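**Q** The data blocks that follow each hold one structure.
We did not get these values from a lab; they are worked out from the coordinates using the rules stated. Computed from a prediction, not measured in an experiment: that's the story for all the values here. Cβ atoms are built from the backbone, for glycine too; each structure is taken alone.
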Structure 1
Amino acid sequence: MATSGTAYRQVIKELETGTYRPIYYLMGDEPFFIDSIADFIRDHALPEQDRDFNQIVLYGNETTMNEVIQRARAYPMGAERQVIIVKEAQHLVKKDSDNGAGSPSDILSSYLKQPQESTILVFCHKNGSLDRRKKVVSAIEKAGLLFESKKVKDDALPSFIEEFLSERKIRMSAKAVAMMIESVGADLCRMSGELEKLTLALPEGQSEIKPEFIEEHIGISKDFNTFEFRDAIVNKNVEKANLIAAYYESNPKTYPMQLVTATIFPFFANLMLAFYSPDKSDKGISEQLDLKNTWGVRDYIIGMRNYTATQCMHIISTIRKYDAKSKGVDATANTGEGLLRELLFQILH
């Protein structure tokens, strides 16, 4: 099954050819893809001079499906087509009846039996999806496009960042990517906004965003982020790792123990798999770990030099033990004080 990101790029690629469908029903929990497709149609389906009379934006809590369809059946004014965008469509579809004309789903299904060819109808249904058992779903799929926008998983965020920037012919270092993910998380709307900010601030002639540039323009510290902490552990840089651990323990609200263990545990879990890779080349390890990108392979190569498979197994067990302690399992009155540095000692020695 294609991911939302892959499906999104397929939709945009089709739109870039100038091919438009009678209906686009965009639904799901990730607003970024929904807004991006709707905005592309808004900005490209009509010449600017035709938009005043032939581009309409409606809101689901202010209109009815019956009114939407009446507008959709109308002809454009002096233009090839008209565009109707219904935002907050989730409010529209929740209505039981539409002024006595039937349910919103029934009204839309009826329209889609013979949709107006000169109308592009776009529904933006956020924070939820249509019940796929309803006949309106098959009607949408037959007449146009039903797009489900799902939340992007954490392991797909590096690909999202790289693809977003590659469209603008810009690169970002692996460390910078990790900094952005740690700071922004999986909020794609915010992430795209921050990336756009960096893109606009990048001096002319430069095509790579580095950690120092992010620190300068967004304020994310390159010295104490969890990427740096993991990097210090991978390279067995005892002094640096302890310095960062002490900083984390002095800022427990920003860097709780559970956040830190969640950052380093996946590395050692993957490192264990890397030890059993029949092919120890970059490509072989990348395939063994099913990495979306090869930029992370270097860390596992270094990790296999600095740790043995037996040590790795012990570290995985130790991280689990200290993570449980931080959550109150086998806790004592002093549990929490210096817990992270205890864990770090167990890992590095």
Structure 2
Amino acid sequence: MQTESQKPAELGYRMPAEWEPHEATWLTWPRPEGISFPGAFEEASAVWARLASVLSDFEAVHINFFDPAHEEVIRKALEKSGAADRVGKKIHLHNFPAYEPWVRDHGPIFVVRDTPQGRDLAVVDWGYNAWGGKYPPHDLDDAVPRHVAGLLGLPLFPSATVMEGGSLDVNGRGDLLTTTSCLLNPNRNPHLSREQIEQELRDYLGVERIHWLGEGIAGDDTDGHVDDISRFTSHDTIATVIEDDPADPNYAPLMENYERLLGLRDGAGRPFRVVTLPMPPRIEREGQRLPASYANFYIANGVVIVPVFQESSDREALATLGELFPGRKIYALDARDLIWGLGAAHCITQQQPAVKIARY
């Protein structure tokens, strides 16, 4: 690992779209002692095991664990899921400790650079403060990108700017979606203006156009991550969730975001194709509104992992995403236990783009 002093974009790096080929998916496994799944660790662990098993059919899976006791918990869960024989082959375990399992936000952001000799890979290491300091401590989580870059022998681009992977989405062609409610929240980067934050995104992710949406969905403790709202599904298409019930708190902000999307233009001045996804009915647990959203899907090699909630709206969401990803299998992941932790499929995954790099 070499810590770089220049910005990635200066050296020709960019963040690829999620649907571009992967080498692997990274997961951070929840801990029995963690705070994300009170009273439901076993159920949550079973979701991770199921996800690791499914993903390993399509690409390598890397799992971060906390300590040897935690590793044993993971091995037993993988055995129950029928994936024990893949450990060391398609599933790899790493002692990279983190307090909580939301690797989309604390994990590495991979950027790529295409050269005549092939594709180079590097890691962007944003600052991480557990969504505005809500859940200390978070120092171990913040260190995960450095561990990954060291393991893979990749250049590391550190930034003091606080940024979570779930707060942004890119199409690989210079466009980035984000929200004002998250990135402009003073609990992230109070010393930076909107223009300065935009420049950080351009410098570190190689994007050109920053498209701002507004508020996130009810129950989301991240202050409005875009991966619960609107996602690129191709270079020119955006899927966005819509709430049909005018009495629901999500109705107005999601409609406002939809109208903003209709006004967006790409680098050639063309509008994006905007496709709507339904919102599931209101889901509560122990009196708490949970952030259930079909936008929190994950695109891997040959498969799209879609959170479902055993509601009638599941069918429409799966059908729509099937049309948007005709070359991929659509896998319905029962996320009822997962959203008890206030996240879903995209929140617990992080893609590693496919390039020729040193084997690990």
Structure 3
Amino acid sequence: MRLGINLGYWGAGMDGDNLAVAQEADRLGYDVCWAAEAYGSDVPTVLAWVAAQTERIDIGSAIMQIPARQPAMTAMTAATLDSLTKGRFRLGLGVSGPQVSEGWYGVKFDKPLSRTREYVEIVRKAMSRERLSYEGQHWTLPLPEGPGKPIKLTVHPEREHIPLYIAAIGPKNLEQTGEIADGALLIFPSADHLEDTAIKHIRAGREKAGKTMEGFDVCPTLPLALGDDVHALADMFRPYTALYVGGMGSRKQNFYNQLAQRMGYEKEAAEIQDKYLTGDKTGAAAAVPHQLIDSTTLLGTVDRIAERMQAYAAAGVTTLTLAPAGFTLDERVAALRAGTEALERAGLA
């Protein structure tokens, strides 16, 4: 099992630290450094900045938002980053959520599965440097009865095939991801529930495409915090978990809330959402069960984290992405180093 690092969003007050964390991950032999975007920092700029100041580690978008860019623009960006980094780029895509898609980008959040499928098909076609023509439900290229002609990408990516990942949570999206992508970006993964909440759906998609799980990258992100008091460490992540389970999306369309329900927290997920959406964020955080946090993070001593890593590897994880917690750079770097030490103790390095 390989290790990755997730820097999250740029501009959160730790920008210099994030670069130092990425550089330390590069020195420690981490496999990939991911960055995110929502409605603040954009991913390509951050990844270019990190890539220019690292040597070996891959860089990946987790995610580039589908409603933010036309698919041909995403292909251009991916090819450029792959060329500039000599083959170190991984393209992660996702539809974002209804609030960001419609409120920030003005793109209707409808038919996300068919939109994602068409987007991936166009991106792959463009990156392969075919002349770009496409006729689908969401995109038609070139536009009919106009001056446009099929043209092809002029940039030559370093590799013929740039790894493409999709951020997926729901069963249908996971199945489609297994069918059309090279990897899945997962969030709030519990090793105990991973087979039922994710792997079996990905496997079904792979089988639909006539493929096995061989070569497919199952890539969840987990916060990591070092210490002896697991309950105190878990309390650090209560606001984070409450935000996603209670405040993301809308009452009717919150993918993270639905995931918590599938993990057996139906009553608790409803309470967290009710409190969060009525403005009681403190109450929502208090309502998050300790076990939900503990099972979707890596908390405790290096030995305890090593045991958890073994469980994730057994569940089918191939790249374990860490989000090292800490209020200072030294704390985050210590967590990062603990990740490599735990992987070695687990016998997975």
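**Q** One of 1, 2, 3 was used to compute FRET efficiency 1/(1 + (r/R0)^6) of positions 67 and 155 (r between Cβ atoms, R0 = 30 Å, to 0.05), and the result was 0.55. Which label is that?
**A** Of the structures listed, the value fits 2.
**Q** Identify the structure, out of 1, 2, 3, from whose coordinates mean count of other Cβ atoms within 10 Å over residues 83-90 was calculated to give 22.0.
**A** Comparing all candidates, it corresponds to 1.
**Q** Sticking with this structure for a sec: Given a value of -7500 for helix-only ellipticity at 222 nm (-39500 (n - 2.57) for each DSSP H run of 4 or more, over all residues; to 500), calculated from one of 1, 2, 3, which structure does it belong to? Could the numbers behind the result be given before it?
**A** Values: 1: -16500; 2: -7500; 3: -13000.
The read-out comes from structure 2.
**Q** May I pose another question? One of 1, 2, 3 was used to compute distance in nm of label points 7 Å out along Cα→Cβ at positions 179 and 251, and the answer was 1.9. Which one was it?
**A** 2
**Q** Shifting gears a bit: Could you tell me which structure in 1, 2, 3 was used to calculate Cα Rg over 2.2 N^0.38 Å, for residues 43-106 alone as 1.02?
**A** 2
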